[in-house]
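Asks: So, here come the structures, one by one.
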Structure I
Amino acid sequence: MSDSEIPREVPLAAIDDRVERAKEHLDAIKRGLVAYYETDPCRVVGEFESDKPTGEWKIVLDPLGPRLNTLIGEFLNNLRSALNHLARQLVLENGGIPTEQSQFPIFARAPVSKKD
């Protein structure tokens, strides 16, 4: 089936599906972060000498763990996938032919001036 034969709802449904899946991941991330913070993962440690008023203090956080890292990665991947589909659909909507550049990010490099 060519792009011109694909019903308009199908590509847009793919975008919606990826955004919805990202929302599911975000809900799981929020639950995971609540559980993480309930473990009291933050410690303040310091090094100082008792006869001096200054010293060095650090805030140390325990790592998030592999499950939360995976969920965050999947969340971001689903959002990027939705943006890729949207970029492609915008090209088609404007009468263009999608290419390898019809994806997110839309620039190969960040613009350095208004001319870029």
Structure II
Amino acid sequence: MIDNKNYEKESAFTRSRITELRKKNNVSELKMSLDLGHSKGYVHNIVTGKALPSMLEFFRICDYLGVSIKDFYDTYDAETSQLLHGVNEIFDEHIDELMCILEGLKESRKTAKN
């Protein structure tokens, strides 16, 4: 169950992420609102916290902004995203080897700190 503090945190993230992606796509709040079939203040009300979209509208917003729901919440930098994608591709076949590499790296880091 989500408490009020976490709700506010997640809500703020959603609002700021919509703004970030909208700006990245070079689209105004007004244009996005109208393109989504809503009143001119629709997106403004979402990003200022006056309203939150329904799940269906959230899916439409993600589609409009050109991101999957997963990508909406994954905010890794390009290098991290590339690394995670590579790990996912080889994960099933090489899990044991990857875990050994990670353990070795952790041990090297501990040794270097001492």
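Asks: State the single structure among I, II that was used to calculate FRET efficiency 1/(1 + (r/R0)^6) of positions 36 and 100 (r between Cβ atoms, R0 = 41 Å, to 0.05), giving 0.25.
Replies: Computed on structure II.
Asks: Taking distance in nm of label points 7 Å out along Cα→Cβ at positions 60 and 84 as the quantity of interest, name the structure among I, II where it is greatest.
Replies: Top value of distance in nm of label points 7 Å out along Cα→Cβ at positions 60 and 84, among I, II, belongs to structure I.
Asks: A follow-up question, please. Consider the structures I, II: one of them gives -24500 for helix-only ellipticity at 222 nm (-39500 (n - 2.57) for each DSSP H run of 4 or more, over all residues; to 500) as calculated from the coordinates. Say which.
Replies: Working through the options, I get structure II.
Asks: Quick check on the output: 1.71 is Cα Rg over 2.2 N^0.38 Å, derived from one of I, II. Which one produced it?
Replies: This figure was derived from I.
Asks: Ranked by relative contact order in percent (Cα under 8 Å, 6 or more apart), which of I, II sits at the highest value?
Replies: Numbers: I: 29; II: 16.
Comparing I, II, the top value of relative contact order in percent (Cα under 8 Å, 6 or more apart) belongs to I.
Any read-out appearing in this document is the output of simple, stated calculations on the displayed coordinates, not a laboratory observation. Values in this document were obtained by computation on a predicted structure and should not be read as measured data. Cβ atoms are built from the backbone, for glycine too; each structure is taken alone.
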